[in-house]
Structure I
Amino acid sequence: MIYLSSFSKVLSPGLRLGWLVAAKPIIEQLALIKQRSDLHPPMLAQAVVADLVEDGTFDTHLAQLRTEHRRRRDALAASLQRHVPPGLLRWATPEGGLYLWCRLGERLQASQVYAKAIAESVAFVRGETFYADRAGERQLRLCFSTLPSSRAEEAGRRLARALAAARREALPPPQLVAVV
């Protein structure tokens, strides 16, 4: 088994530095392949990150990052709970990660909501981006890690307005019930 990960999400997006855990023979073979494909690895970045890991700074940073992400996740989820009418948007609160994965209700599609959300200055990634077929057309991914808790309330209000606008457009016109 091989376990791969990266420091880019937990230290810096521009830090193109990763790590792996594997059996020693696999690591030796991968090291040879790496040497052939990359003659000049980022030695300074590797040394700095190694120091952060060795002296415990990285573990402290991760604990603080988890606390902050939890705060941001909870703020966004609470705002959506307050502002989005029941049945329009469902999600499971994740234990970790950076996103709320949401499913749209009432036959709404992410493409319909996206256009309205952009008009409200809110962006998300449509679920279909993550599927080879159109399976994600009713899903959206909301990033809470880049949204400060202080802005979550307004983000929830704006997304709720976008959902309401998309819902109004998606609803069929009222049926004629009588002619008088």
Structure II
Amino acid sequence: MKGPTVIGDYTVIEAGARIDQSVIWANSYIGRGARLQSCVVGRRCIIQAGARIAEGAVIGDDTTIGRGADIRPTVKLWPNKQIDEGAVVTSSLVYGSQARRMLFGSRGIAGLANVEMKPEFAAQIGAALGSVLDSGDTVVVNCDVSPPARMVKRAVMAGLTSAGMAVLDMGALPIGAAGF
């Protein structure tokens, strides 16, 4: 530990953890090899082995940071968040309860709108899809009625058209109807 550092009552710090100029509230756990630099960790938090929390980050109460996760400078995690093992969190997490390690999973691409799934990323996904299709092909897109879904759909459409695809927007349809 390197001071000044404040450690709350009943907090457990495993061997090899490095805590520099940070505040850790009561009843938290800091795993082996974790690195905390000039940050604030709330009550009842679990920081697993090898996790890194950078300068200026604030971790809300009852949050779990997975093994090897990396919380970047000035990121704010509101209470009751779950950060997956190996996840890299580069922007504050206010809504939702989880930051995932990967956006690509068995059910397709998933992520929090404007946190993990930003318009720039959605446009890149559209352009990548368009690059593997034949030039001039038509791609059908749809989404539900929520504003974040419409934002992501429009960004994907922009990426597809940038790759030379024709895009047919079906508006807001249930998945089964769009598949038909």
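Where a number appears in this text, it was derived from the coordinates with a stated rule and is not lab data. Only a predicted model underlies this, so the values are computations on that prediction, with no experimental measurement involved. Cβ atoms are built from the backbone, for glycine too; each structure is taken alone.
Out of I, II, choose the structure whose coordinates give FRET efficiency 1/(1 + (r/R0)^6) of positions 56 and 128 (r between Cβ atoms, R0 = 30 Å, to 0.05) equal to 0.35 when calculated. Write down the numbers at each step before the final one.
Details: I: 0.10; II: 0.35.
Of the options listed, only II reproduces it.
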Quiz item: Suppose you compute FRET efficiency 1/(1 + (r/R0)^6) of positions 64 and 80 (r between Cβ atoms, R0 = 30 Å, to 0.05) for every structure in I, II: which one lands on 1.00?
Solution: II
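Quick check on the output: 19 is relative contact order in percent (Cα under 8 Å, 6 or more apart), derived from one of I, II. Which one produced it?
I
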Self-check item: Test item: Kirkwood radius over Cα pairs in Å calculated as 19.6, pick one of I, II
Solution: I
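One of I, II was used to compute distance in nm of label points 7 Å out along Cα→Cβ at positions 16 and 136, and the answer was 6.0. Which one was it?
Details: I: 2.3; II: 6.0.
Going label by label, the one that fits is II.
Quick check on the output: -6000 is helix-only ellipticity at 222 nm (-39500 (n - 2.57) for each DSSP H run of 4 or more, over all residues; to 500), derived from one of I, II. Which one produced it? Don't skip to the answer; put the middle values down first.
Numbers: I: -16000; II: -6000.
For helix-only ellipticity at 222 nm (-39500 (n - 2.57) for each DSSP H run of 4 or more, over all residues; to 500), the value -6000 is produced by structure II.
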Quiz prompt | For FRET efficiency 1/(1 + (r/R0)^6) of positions 48 and 120 (r between Cβ atoms, R0 = 41 Å, to 0.05) computed as 0.85, the structure of I, II it came from | solution = II
